[in-house]
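So, here's a batch of structures to check.
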Structure 1
Amino acid sequence: MKPLIMIVDDEVGVRELLTDALRIAGLDTIEAKDGMSALSLMRKNKPDLLIIDVNMPIMDGFDLLERIRETKNNVPALMLTARAERADVSRGLRLGADDYVTKPFGLEELLLRIRAILRRSKPAEETFSILTCGPISLNEETYEVFLREDQIDLSKTEFRLLQHLLQNKGRVLTKSSLLSEVWDIDFDSDTGVVDTYISYLRRKFHSDGFDGIKTVRGVGFQIVEPKAKK
């Protein structure tokens, strides 16, 4: 069965452009002209991915995504924005967006990003284990993460990033390798999504003297065990 993509944009031209491009790429589509129409369509359909324009009247893309996440629906979402402000990008990611693309966009890159989201959202058979670093423990089977005795709520992307860091504990991972392994982005991109999500993890796990998520300037990031107290 072909993946179903819902396009939510108040501009007819954008919806038609995306619909044509996605269907040529072998994907099925449905369209919504605004947030309310999208919510109505989602009661009858189960899209595999949402493409949501940020700048829509009445209910903007952020409000729509927030309404969707409030229903515990974690369908992947890619945001389209005409604004490249870091605050807008961070807000979308905090609400649970999986990626964002700035208008005007190239169709080839957009399709690559869509394919990447669809690939990483597929369930895969894995061997599970409990990964640890200092006070952090992550159970790959139950998707539970603890900081000492406290369970920490993580988004799907935050979980994948922390999991990959823990699987490579002590190793320095470049931004490009993290984009490839966590976001399935295997092409040149100047996105700041890695830095943004690293900052989210630090806010949640750096406490009581633990600061194990390190930046290696000019190279990338690593997670390391805390030094033993003398």
Structure 2
Amino acid sequence: MQETLNFGREHKERLRAILSGMEPRPTTSYFEEQRAAAEGCTVTLYNSGKLSIQGPNAAKVKVAVLEKMGLVPELVIGIDEVGRGERTGPMVITGVLADTNEMRELRDSKKTTDISKKEKIASEKMLASASFTINSRMVDLARNHGKNLNQIEASAIERISEMLLELSDAKIIVDGAPLKVKNEKIKFLPKADDLEPVVGAASIVAKHLRNSSQDRAERKTWNVKEKKE
């Protein structure tokens, strides 16, 4: 059995202290920051902040670690997109409203093998979500009428934020470099889908929607260079 939890860099000192209270084990690669054993399980802290728990009592150890971390609930609106750079199929932008602690099993969909399984976790534990699916033909139409991908994505991000903010005044974290948006609450963070659990959940939900789409058309504007804004 394996359990995975994802934490930010600000939590690593506390995680190291928790692992120091377990039976020490040697690390096996430079990706690993610390290893320990507890309840017949191997607990590994990676440089990224990922915590892997492997063994017959992994679920029990996971609960114990979360209790020792003592993290308070924090509502976040996480937003991510998938399919932006693909040659075929839709571009999907998804926002998820959830408590960060409820989503610590999830991370970047590009690093997730079983999207359907993880999407079930996200859909069960999130409070709300909103998605835009923009099929290939619509991407071509928008670009042929002067809209670039940054503008398309920024527009979707603002509308998703507006809808989810009506439900809760949560902070908003978007994966990627900054785009031109009017809402000052929207914060952009590169690699947020791997650093912030709720953004990781948005990445997985968006990937699940893209995988489920029947749109397989090729984008005619796929290799068209866009003008910088």
Structure 3
Amino acid sequence: MDTLATVLLLVGAYLFGAIPTSFWMARLIRGIDIRRYGSGNVGISNFARHVGRKWAVAIIIFDVAIKGPLPVLLASSKALDLGIGVEVAAGVAVILGHNWSVFIGFSGGRGMGTVLGVVGSLSFLLVWLYLLTSFTIWAATWWATGRRDSSVSWIVSAAILPVYTVLIDLPIEVTYYALIFLAITMAKRATSNDPSYWKEVDGVCARMKLLAVRIIFDRDTLSRESWVGRRPSQDQ
């Protein structure tokens, strides 16, 4: 019974995470495919920039308060009580669904709001350490360069997250979650930007440089302004 419940929960967590809220709302509100604008990311930042910040608030609330926590809380509920291992697996499943949604051809967002919901469900202290680190790095980057670029702060915070799990003595399963989340984040950034950029780059060194830019800055160019402002040719 526990095995069946676990399988159903994980499949449900993936499908729940795969709900492409930003994509559907962009279609509904502006009639656009958000994947063809700016970074091409089906996520909050790109959605807010090309559809509207006020609508983005509702998506943030859904991702952080419902999409991320619900599968984890179900796994830990008295009705199921499947244990910390399944809680972690459910968190991973919902992030995989968000990042590679079956409903939109296995594209998706970066899952940061969903991740916050999952992390908060696993450890309230951990999510605050994660946010504090992200904000500190973001503020330092803004002060040093004058650029409000959150991509660097998120990846560095994700890299530090496993360390926090050890320092505050969380179950080893949560450390595994933090490591898997870091791997998912790097894989998503490395593979989901504009494929034409990768094809145009020639040589091992040039491709390694592009890969580093993707993982650190989550884009294909060092110029954030030109990247996030891209639009389909008919809208230029």
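Computed from the coordinates by the stated procedures, all read-outs in this text should not be read as laboratory data. On a predicted model such as this, the values are computed, not experimentally measured, just so you know. Cβ atoms are built from the backbone, for glycine too; each structure is taken alone.
If relative contact order in percent (Cα under 8 Å, 6 or more apart) comes out at 21 when worked out from the coordinates, which of 1, 2, 3 was used?
Label of the originating structure: 3.
Upon calculation of distance in nm of label points 7 Å out along Cα→Cβ at positions 6 and 206 from the atomic coordinates, which of the structures 1, 2, 3 produces 4.8?
It must be structure 3, since only it matches.
Name the one structure among 1, 2, 3 that distance in nm of label points 7 Å out along Cα→Cβ at positions 134 and 174 of 1.1 was derived from.
2
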